[in-house]
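Following are the structures in question.
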Structure 1
C-alpha cells in the first residue's frame, strides 16, 4: 500500500519547509509580547507570544545573536535596551524567519523600534488608568484623612537607595527639632520583581502602628518608571488604608502611582520636606489657636469685668437709693412714733392725773375732812361678814383723831 503513496522522511520535510521559508528572502517587522528572556554566552534567547483576552493565540522562539546584541546596545543605549527587552513588554522587532531541521522555526532579531514600545506603554498606561477609574479605585487614597501629626512612618524602598538616605537625612536633621519614627520595609523599586516586592510589603504594614507610608526610590532611568504604571500595583496602593506619600525621583513624567497615591512629590527629599512643613503648619495652627483662645479669654475677662463694674455701680446706686428710701421711711416712722408716743404720753399722763385725783379723793384723810370716819373692830376692818359682839372694842378714825369705844349694842341694818 505504501508503495502507491509519495512519502518523505522527517528530514526531507523539514528541509522542504526550510527551503520555502528561505524563499521569503527579506526581514519583516513583527509585534509581539516578550514572555521570557534568557542570556547565555553573550546571546539573548527570547520567547515571544501573542495573547487575546489573556489567552495564548501564538508563540515562537527568537534570538538576538551576540554581534547584533552589541550593535543594539550601542544604538539604543544599555538602560533603554534592558527596559525594552523585558518580560511582559510589547515590542516591534525586525526579524528574519529561520528554520532548523532539528530545532524548528525561530526568529532572528536584527533591530527593534523603541518608539513603538514607548507608545505601547503609554497606551497601556491610559488603559490601566481608565480601568482603575471605572472600577472606582482612582481617588480612594485621596479620600483618606491623614492624622493631624504624621510621625510614625513606614518606608518602602531599597536599603541601598540614595534616595532613602536623602529622605532620612532631611527628616532627621530638620531645623525645627521635630521627631519622626521610621521603619524600613525593604523592597526593590525597579525591575520586574519590584511590583510583587512592593505589594508584599504593603500587606505587612499595620494600620494601627503607622500614620502613613512613604514610597521612594533614588532616581534611575526613565524606563524604570514603567512598574509604577502597572495595574495590579496601582490597585493595591489604592486599597491601602494608610495614606501613601510617593517620591519616586522624577521631574516630568507622571505615573499612575503618582496619580493614585494620597500625595505625590518629585523626589524623596521633597517628601521629607513636605512632612516637615506639614508638622510646622500644624504647630503654627496650634499656636494660632492658643493665641486665639488666650485673646478670647482676655476679651471675655474684660467684658466680664466691665459687666461686674457696671453691676457694682448699679448695686451701689440702688443701695444708696434704697438706703435713702429706707431712711426716709424710718424718718417717717420715727416722726409718726414720736407724735404717737407724745399723744400716748399725754393720754397716759391725763389718765395718771385722773388716777392720782381719784386716789387723792379716796384718801381716808380727805374723807375724814369731809366728815367721814373709819371704824375698826378689834383692830380689823369691818366688812359685811364681820361678826360683831357686845363688848367688842371699836376704834374710830376721824379727821385728826381716834376714838375708842365698846360695843354696847349691835343691830343689823
Structure 2
C-alpha cells in the first residue's frame, strides 16, 4: 500500500492512504522503515499518515483500560488476576491474598466495559480487601481491609478515567488558639493504572470547585496557582494538597469537590538512527551547526550538528526539539537528560561512551554532547570503525491529558485537628 501512495491515480492514492490509516498505530514501525525508499509523493503522504496514527496511539495509551468479565462465586484472587490480565496493569498482592485464605473469598462480578479502577474498587469492596500505599517501589498493594467502614462507603474514593482519586486527609488550617479552623487542607491521593508512567501530575487551581450542599462556595485562596507533584521513580501514586478557605457562614462538609487533574505522559518511543556518518575513505562526513543532519517523527525533531574525530576521541552533538513548549521539560526535570546518545559500529556493537552532558535546554528540548573512545590496535593510531551510526531513543510526543474528577460528601474538621487518613503503610 505504501507504493500505491505514489500511484498515478488520485483515487488509488487516497484509497491507499485510507487503507493504511485503517491498519492503526501498530504499523508505525513499518511505515518508518518504508519511508527511506518511498517516492516523493508517498513520503509526503506518509508524514500525514504517521502523524494521524501517532495521535491515535496517544489517545489509546491514555484511555482507561476496560474490563469485561462475568464470574459467579469466583475467588477474589482469580478475579483480580483476570482484571490484571485484561488491563495490562498489575498491583502487588499481599501474601495472604496471593497464597492464603484471604484470596479464596468468593465473590460474583459482572463487569461490562468497566474501567480498571471501577473493577478494582468493586472487587475490594465485595471481598473485604483494601488498597494500601507505601513510599517504596510502586507503592501499591492489595491486602485484607483493616477497617470495614471504608472510605468507599463515604464516597471518598472515585474512579476517573485512568485515575483513582481519594481523600487521603482533611486537615484544619488556622491558628491553634482559634475556636474553629479558618479553612481546610484537603490532600488528594491520586493513583494511576500501573501500566502508565506519567512524567508529571498537575492540578490547576482554577479548575477547582468546592461547595456545600446548597452551593455555598469554599474557595481556594489562590486561583492562579497550580499544584503539582514530582513522581518518585517507579511510584504509582502521589499526594496533592489543596487549600480551601471557610466562608463566613461555616461549612461542616463539602457537598461537592471537583476539578481537573492534568497528566503529562510521553508518547511512543522512537529510535532515531543517523547512518552514513563516514565517507568511503572512512573519514567523517561534513556535519556542522551550519549543515546538520535532521530527522523527525510525530511532534519531535532530532538533529546532529557535530560528528568529529580528535585523536582517539569522537565528539558528537545532538539536539531534540518538540513542536511546543511543555512544563515536562522545565529545567529541574531530568528525564530527557538521562537519554543516552549511542554510537554503534556496523555489527551493532556499542562504541565506548566516555561522557555525555547537556549543553543547553529549554521547555521545548535540549542539546547534548557525547564523547566516545576510538580503540587503536597495538601501536596503531585509533581509526573510525566502518558503518558507524548514532541511535537516540526519544519519545515522539509529550501529551497533556486532562482528567475531570468529582468527589461528594467530604466531612470537614470542626476543630483544629485532622480527620482520619487513608491507609498508608511505612
Structure 3
C-alpha cells in the first residue's frame, strides 16, 4: 500500500479528551476519530487491526465447528420481557419504538435472541450440542463513557452461545471454549490471565473473565503469581488452571488474599458463562430428549470485546509516544520509509524494495509522501509496525538500507544486494497476507 493513496489522519498534538495512552495513541495515529461522546469512527488503520483480531477469532472457531450467524441489531423488546430483563437491565439499555408503536431495543447482548433461535430450530437432542457465534456491534448507554473505546456506548463483540442436553455436556463445552480462548489470545501475542468471576446481571452457575494487567484497568484480580509462568499448553486446560488461585475482586477481595496473592488492576477483554437452564426456563425453550420428553436447554455464553481488545493490546504494547504492535495484530508488517522522495535514485531503490516485499506477500506500507525526513521517522515510530526499512541517499551511497525491528529495538545495516536474503531469513517473523 502506498501511503500517498492511503488515509491516516495523524494529529501532531495530544487530543485533549484522551486520559490514557491507548486513547491518545489511537487518535494521534489516525486509527479512530470521535463522533460524539463514547462513539467513534474506525478509520482504515484501525479497521485493519479489527480485521486481524476477527480473522484470528474466526479461524479458531471454525476449526472447532463453531458456526457463525448474524442477528439483528434491533431486537424485539418482548423477548427481553420474557426473560424478565427488560426492566432489570437498567438505563444502559437503549430503547425505541417504531412508527407502529412496537417496542424495540438496540442490543447490548444477545442471550434472548439466540435462545429464541434455538427454541424454533433445535427441536431434538439430535440437533445438539450446538454453538453459534456472531461478530456484531453492541450498544449500551454508558452513564460516563471514558478511556476511548475501552468504555464506549457502541462496541464490537464476538458473542457465542452454546446449547447442550445436560449440565455435564454443557461444562464440557465450557471447558472447550476456555481452551479456545487461551489459544486465541496466545496467537495474538497477548498476556492474558483468566479469573473466576461473578456472573453479574447475565447470570449463571460458572463464569471466568479474561484480563490484561494494566494500571489503568477498571477491574482488579487476585491470583497466584505462578500463573504468570504457565505455558499455553498448561494454562489452556480449565481443570489444571483451576488448581491455581485466580479470582476477580468481587470474589477474591479479602484482607487475607491481599497478603497471600498478587493483586493488580486489569482490563477485562472477555468473559464466559455457564447459564445452566436460566434463560431456557424463563423463555420456555425446550427440546425433545432421548426418552421423548421435553427438556430445557443447558446454555452458555462466551464474549470477547473486540474493540476494547484493540485498546487493551495498545496499553500493554506501547509507551507514551508510540505503539509497538504484536506481530499478529499489526495493521502492516513493514514500514518502508523513503526519506527523499525528490531523489530519483532513492525512489528507484525504494520502489524495487517495495515490489520485492510484495512478491513475498508481506503487508507493507510504503511511505512515498513528500513530508520531511524527521516527520516521517516520527510518524512511523508512532504507528509502530514490527519492521521499519529506511532508505536515504546517505545510506545508499554506502550501498546500505537500514532495517529496524521495533520491539527488539535492534537496527541492521543491510547491503542492498543482500536485502532479499535478509527478508527471506526473517519471513517467519513477518505475518504474510
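Read-outs: derived from the displayed coordinates by stated rules, not from any lab. As the structure is a computational prediction, the values presented were derived from the model and not from experiment. Cβ atoms are built from the backbone, for glycine too; each structure is taken alone.
Where does the value -15500 come from, among 1, 2, 3, when helix-only ellipticity at 222 nm (-39500 (n - 2.57) for each DSSP H run of 4 or more, over all residues; to 500) is the thing being computed?
Value -15500 for helix-only ellipticity at 222 nm (-39500 (n - 2.57) for each DSSP H run of 4 or more, over all residues; to 500) corresponds to 1 out of 1, 2, 3.
With Kirkwood radius over Cα pairs in Å, for residues 108-155 alone as the yardstick, tell me which of 1, 2, 3 scores highest.
When Kirkwood radius over Cα pairs in Å, for residues 108-155 alone is computed for each of 1, 2, 3, structure 1 gives the biggest number.
Supply the structure label, taken from 1, 2, 3, corresponding to mean count of other Cβ atoms within 10 Å over residues 20-27 with the calculated value 14.9.
Numbers: 1: 10.2; 2: 14.9; 3: 23.1.
This value belongs to structure 2.
Determine which structure produced the value 24.3 for mean projected area of the Cα convex hull in nm², calculated from the coordinates; the candidates are 1, 2, 3.
For mean projected area of the Cα convex hull in nm², the value 24.3 is produced by structure 3.
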